[in-house]
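Below are structures written as structure tokens.
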Structure I
Amino acid sequence: MKKLLLVLCLAGINLSGFSQAVTYHYKTYKIKMGHVPDFRSAFENHVNKFHKLGLSNEVTTYVHSNSHQSEFHLSMRVGYSWAQRQAGPQNSAEQNNNWEINILPHIEEQTSVILVYHTNYSNSPLISDDPNPNRLILTMSMTLKFAPPQEFWDVVAKHKKYWGKKGQSFIVLQSVTGTSTLKFTRSLRNGAKELDDTIPNREPWDELYGKGSYDQDMAIMRNYIIETDSYFLVRHPTLSSK
């Protein structure tokens, strides 16, 4: 716990609200070549038996796109506080055995990351009331230099008003485990056609914050970003709790 608090402090997360922080937990599984059909079958059976909808361990599974086509993104305990996370039930021996025997042999690589939801930077709730859960989701993930200074976060804060001006809904997540990352995640309620935007990013930004501000602010952000990665996620209904 002390190590985690140190990480939070160095990453610039306000410790005064740590216990009340809203968290998002996801796991990513990269499947061995040629094993995807077998993984899907075994994983669907596992979810149907051990992760039923309405339970505290219910899951939503997404399929990655672009360069991540052999990866599956599993989200769980979305919106939980740290106290709720710690109080969660442990896996049963049967569940662990099922995983190790039927699923693990198909996985080449797996990662597990916990993030916190930034209400002050987001213009959309973490848990959506969207009636269509199979919506296309676009995420831009930024790997950060450790502990960016306040000038970086000041620019991040400007995005909230900017997204509102463009009619876009985003949530902002920051990792507290694993690689230091910041994620801008957008739900495309009308599908990929929402990406057809003829207005350059620079124009609405400069209208809000002054001529030349876009170039200046993006230069500040780039100073503290090691690399970026953009990808789409599509909910996989048969691999999700139901």
Structure II
Amino acid sequence: MVFYDKEGNKYSYNISKDSYFDRGRNAKVYKICDDECLKVLNRDPSNYFNEKVYDIIKYLSLDGLVKLGIPFYIDGKIKAYTMEYLEKTKISILDMPTEYTLDNLARLHKEMVILANNNIETFDLYYRNAIVGDSNIKLIDFDSFIINRDKDSALYHNIGSLLYVFQGLYKDALKNIGMDIENEMINNMTVKNYLSYLFGYTGYKEDPAKVLERKLVKTKTPRELFNI
């Protein structure tokens, strides 16, 4: 594949079936080296891609968001871009130390505040947009993030979306070990409702990791919460 940046510089990538590893509604992603991948947009980006958001996130270079690389263009429209490649851990988030969840939630919460202060709202963010690594959790796929000039509104949605991501990560991990979250009970509520309690969002301004820490008190791993 051949691409050109804004200055007209040419970049060529030898893409094969083996390098393709992910796809979404709007793009395909290829691994191009050990620590970098290429995201190729397969629809007109005008309806969902905000280049200003891309530029701000790239400039901020936050630790909890995948690092963005070179944007490529066709006829003045962004067509593809490079970004950091991340390996997923082989350990379930349920078996990570409880501090893993708390530390990552606290760090990402701070970065949600930074995004809101830069008028960015994390629209369309859910658990599949998070990579659970051995040492940290990073967010990917910012194509649908939007500009929101109301910073309070952006922050409200950013924190709510972040908690929704963590709730989804736990829910997916529980389903993977065969738990029926709709019907199995824990603490007098279904597992699904218990997850909503753990990661519920009521608009509080306190660090959500501090709120969650009080709910996870005395647990070494999240698995202990579900008696499994």
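Read-outs: derived from the displayed coordinates by stated rules, not from any lab. None of the values given here were measured: they were computed from a predicted structure. Cβ atoms are built from the backbone, for glycine too; each structure is taken alone.
Structure summary
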read-out	value
When distance in nm of label points 7 Å out along Cα→Cβ at positions 57 and 185 is computed for each of I, II, the largest belongs to	II
If relative contact order in percent (Cα under 8 Å, 6 or more apart) is computed and equals 18, the structure in I, II	II
If FRET efficiency 1/(1 + (r/R0)^6) of positions 81 and 177 (r between Cβ atoms, R0 = 30 Å, to 0.05) is computed and equals 0.25, the structure in I, II	II
